[in-house]
Every structure is written in structure tokens, then in C-alpha cells.
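The numbers here are math on the coordinates, done by the rules we state, and not lab data. What you see is a predicted model; the values in this text were computed from it and never measured. Cβ atoms are built from the backbone, for glycine too; each structure is taken alone.
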Structure P
Amino acid sequence: MRILDRYLAGTVIGGTLLALAVLLPLLGFFLLSEEMDQVGVAGYRFVDALMVMGLSLPRYAYQIFPIATLIGALVGLGTLASRSELVAMRAAGVSVARIVGSGLLGGLVLAALAVVVGELIAPVAEQRGMELRRTALSGDVAQQTPYGFWAVDEGAYVNIREIESGASIKDIYIYQADSSADTLVATHAEGARYVDGQWVLEGISRSRVGPEGVKVERVPSSGWSSMLDPGLLRLVVVDPQMLPAWGLWRYIRFMTLNQQDATAYEVVFWGKVVHPLLTLSMVLVSVPILLVSARSRGIGSRIFAGILAGILYYLVSRTFTYLALLFNLSPLASALAPPLLFIAAATLLLRRVG
């Protein structure tokens, strides 16, 4: 029976890898077409567009992994069904539960592969692609937004206009109220470097606004104790979808300590945690679809069924995400709801065919 388990698990894995081999080039084509709009601007070349597209593909591979798993399981196991191999297995006494369990073994391997891609490869590749695009278009590696990066840091409001790297920042504004002296302190620094576990501000201009008026002082350099270390800055300047789960968890803790709303990051974090369960649920969904009519479905109809189920998954997951953000629902519950609904639907179908 171990040979049969490996055979079914390998079929699911092979079908999924085949589905990824078809889907990723299509995604790459669309990504490259978007990048082509920037080719010719400043120093952005076609080669740069190709590299950015290639570095973006791991993130999209991670996002479509559940859908690719569903399509791959339908194609792989469907091929066995079209050759009446599944019928022969059941006639030989192999239960539906055994077929499902063998398919889930392949799903476990695929879920582990998805975690490696999503947590180790995609974040690094995506950030490298962003740096490459930014360098080619602007000629430097500064990470800028129209109004800079804002954060609440132990009661102080911090605005960083330019992040050259995690350990080097420029054009920093720090606003803090001194309740003991009934004054407002506004500090501007031309730059800052992270040295020996602490920021060193340079070119400081500090204004104190109080009952007696405004006092301005200038200091060449000074230490600045802040929760914003270089590692955290490297995380917060990118889209949360591009961050690994550990990076999201670290930033959530930072926002919670500073009494900021971290719901959007929590939704993404729990979505990454639940991602392996979603991959497994797709394998579970594929089995009853095949067993309902094992011989009559062609490969085209199986792929179509997989695409429809993938669209349904996307709509359901986005719905729960928006509900969590709009009505302050539990991010964990909103992340768990889609795979649990798919598992429940698959279980009901399996009971009908079992």
C-alpha cells in the first residue's frame, strides 16, 4: 500500500508542478507587459524589466499555489480516473478515505514547498526587484513616498522622508510633547546612522514651543533611542503582502505597543499562517469532484472546474478579508473561514460518493 500512497501523492505533486509551469509563464507575460511601460524612462532597460518580472514571480507563485494545487490534483488524479485506475483501486478494496489520505500526503509536500517559497524566497526576491526598479528609474536606492514614512514611537511622532538603507536614513522629523515642562519639542535631523544599537542623529535643529515662546537650538549630533531599528525599517517600507510571516508578526507587535491599528497586517499574517491548510483543502476538494463522475470528465472540463473553484475561493477569501477590516472581525477567523468552508463542502461531497 505504501507504493500506492507514493503513486497517488506523486500524481498530485506532478500535476501541481505542471499547472505552475503553465500558469507562471502566463503571469510573467502580463507582469512584463506592465513593466514595458517604464522601459526607456531614465536608465530602465528591457533587461531590467525582465529581471524585475523574474524576481516578482515567486510571490505570485506563492499566491496561486492553492489554485495550482487544485488544478494539478484534478488533472493528475483525473488522468488516473480517465484510465479507470481509480475505479480499479476502489474495486480492489481501496477506500475513498485511503485515496484522500494519499492525495493529502502529496498536499503536505506541496504545502511545505509553498511555505519555503513564500517565507524564504519571495520576500527577498520581491524586495530585490523593487530596489532594482527604483535604482534604474531614479539613479539611487532611496525608498521614498510623497510624505515619507510615519510612525508613533514611544509617544513621539516620527516622519522619515528618505530611507537609503535600513541603517541609514535622511530628513527626519520628530514631534514630541513634554508634559512636565508643558512644551512641544520639534526636532529635525539631516540624517541618522545606526551605530552600536542606537541611532545617531546628525545636523540637528530642535525647536521648543512653550509658554515663554519658541527656543531653537542646533546640535551637530546626538543619540536617539528609538524602537525603529534597521530591521524593522526594512520591513515597513514594503507592501505587507511581500513580507514573511515573522516580519509581519514583528511589525504587528510594534504597532500594538504604540497603540496603532494593525488589523490589516494581522489579516495578511493569519492568511500566511493558514495558507498550508488552504493548499491541503484544495486537494480534498478535488477528490469528490473526480469521484462523482470518474470516466466522463475530460481534461478540459477538469481544468475549467478548477478555475471555477479558484475564482470561488478568491471571492470568498476577499469577502472575509473586507468583513474583517470593515467590521473589526477576528483576523484569525476571517483567514480560517475560506479553507474550512471548502473542507466542509468537500466532506459533504465525499459522504455522498463514499
Structure Q
Amino acid sequence: MIVPVILSGGSGTRLWPVSRLRHPKQLASLIGEDTLIQATARRLTELDNASDPIVLCNEHHVDAIKEQLSEIGVSPRFIVEPLGRNTAPAAAAAAIAAGDEALLLVLPSDHVIADTDALYRTIETGVGFAEAGHLVTFGIVPDRPETGYGYIRKGPQTGAAFSIDRFVEKPDTATAAAYLKTDDYLWNSGMFLFRANAFTDALDRHAPEMAAAMAGVMIASELDGSVLRLDEETFSACPADSIDYAVMEHVANGIVIPLDAGWNDVGSWDAIWNLSAKDDRGNVTDGDVALEDVTNSIVRAQDRLVAVVGLEDIVVVETGDAVLVTSKDRAQDVKKIVDRLRGTERSEL
């Protein structure tokens, strides 16, 4: 039985002002009618031999996620984090809760995958490796020199999988272009498949302080029906790190399987533009919008009319308390505005 684990702790700062700390991007409908977490959970309902998911999130989002997933007939279990500690402690909590022999499919809550059949085939390939004790990650076959993603450099091949030579941080444009000219690099998707005890054993060896801390957290935590709330005092003392750097970089049994399934992490407004249906001028609109001589832009209106004249390659997003205007090629820099709002404790955060 595959136990999907949906990581829903992110805040999606580059998609402000729709994505907020109390209502992050995974709870919003940004591509199609489903919210991103609904789309993730809906994909899993078609996966063979999969249980209802475990969702990792914070207390503020439990009720909203429960309601959204109920609407599509999914009844998750929850592990509630009192604060963020990155993905490795989250995966450890899920592994301990699911039991040693469970196959955990760890997925972010906010990705778009166009070709679900390709996803299912690739997961099926990964199951054999995971059952044999490997720690599997899925690397996205790149189609452009992307600077917004981390990369995985492939090592020697075994069947459909490759050993992991190394993880690479987000590159600059020239480096990303050089990667694309070779067949050696995949985008780091943040998706994993492994047997629970294979992961906890690796954590014991390579991050023993984290492993010991999480064992204590799980003993101290309280289960309320389908909701396990992690103990704040012990969890706050746990080291913070990602699955990549706490475990995958160090193990000999880690592998990467290429995934070519129309994947996108929906990380910024230009990504939303790329993924959305466009009019004959290349515009993506939502809400009460009036355009005159506007091309290749995205304009969203939530509470009032938004009119744009004579511009191209721009993003305009209006909500009840904030308006964002940027060029598409600076969409990654929205995070800098969010950082500034955080520094001044603005309510719009």
C-alpha cells in the first residue's frame, strides 16, 4: 500500500497577494477550478494501491484543507506542525506515523502535472526500487535553462533509475544553459518514494540528532481523531533541514528516476501565465477586467474593475487590500516585496 504524504507547509510568497500566510497558494484556485491541493489529492485517487493521504500542515490550515478535500471525496489524516522545520522532520513524522513497512510517496501540495498517466507509470517504476530498499526521488526532464529550480546531476544508470551524483543549487542563466546542453541534469522536483523504515534508518545514520529529536516528538505528541498535533516544545528543538540535504545527499541507496509529465511547481505569476489558457492577444484574465491594446499579460481582479491600456508582458493582481503590478520577467522578485512587508509587520502579509 502506498501512503501519499502531502507537504502543505509552504506560503508561496512569489504569488502574493493571492497567496498569504493564512491562505497560501495551495489553498487557492490558480489553474482551473480546483485549488492546487485539491488537484494534488485528486491525482492520488487514481493511483493504484494508494490510501487516503497524510497531510502535513500548520494549525491555521487544517480546517480549510479538510473542507477542500472533503469536497472531492478525500478524507486525509493530518500531522500538524506548530512551526516550520523543513521537509526532513515532516517526512520523519509521517514515516513514524505510517509504520515501518509503509511505502511513502512524499509530494508537495502545489505542483501542476499535465500528464497524469506518465506520472503513474513513473511512480510504478519507483515502487520496485523503493520496495528493494532504495530512497527514490523523481527528477524532472528539463525543457529550458531554468534558474528558479534546483538540479540533480545523474550518476550511473541502473534500469530506469540513476544514482545521484549530487544536488545542485539554483544556477545562474549561463550555468543552466550549459546543463541543458548535456543529458546529465534533471530538475529537483521535491517528490520522493521510499519505505518508511528505509528513510528512518537513513536519518539515524546521517542526521542522528534529528532522528532522536523526532522520536521524542512523536512520543510527546497527541492524536485527536485523524489529527496528530506535534508537541511544540520538543518539535521546536528539532534541527531543520530538507530531505535532500539531511538524507539524500549522503546515502548510497538513493536514486533518481526521470519524470517527463508536464510538471510545473507554479512558483510565480509568470508560471501561472505559462500554464493558463490565453486569448488571441496572449492575455490571461480573471474577474472584472477591461483591456485595451494589451498583450502577453496576466490580469486578475478580485473585488473591483481593473483596466489596463497599452502594456505588454505585465502582471496585475488585485485583491481587497492590495494590488500587485510587475513585469513578467521580474515576477520572481515579488518575494522581495513580501520580505519587506514581513519586516514592517504589515497586515497584508
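Brief remarks follow.
- A value of 2.6 for distance in nm of label points 7 Å out along Cα→Cβ at positions 34 and 250, calculated from one of P, Q, originates in structure P.
- When helix-only ellipticity at 222 nm (-39500 (n - 2.57) for each DSSP H run of 4 or more, over all residues; to 500) is computed across structures P, Q, the figure -21000 traces back to P.
- Comparing volume of the Cα convex hull per residue in Å³, for residues 106-193 alone across structures P, Q, the highest value is found for P.
- If you line up P, Q by volume of the Cα convex hull per residue in Å³, the top spot, with the largest value, goes to P.
- Percent of Cα pairs over 27 Å apart, for residues 2-161 alone derived as 25 - corresponding label from P, Q: Q
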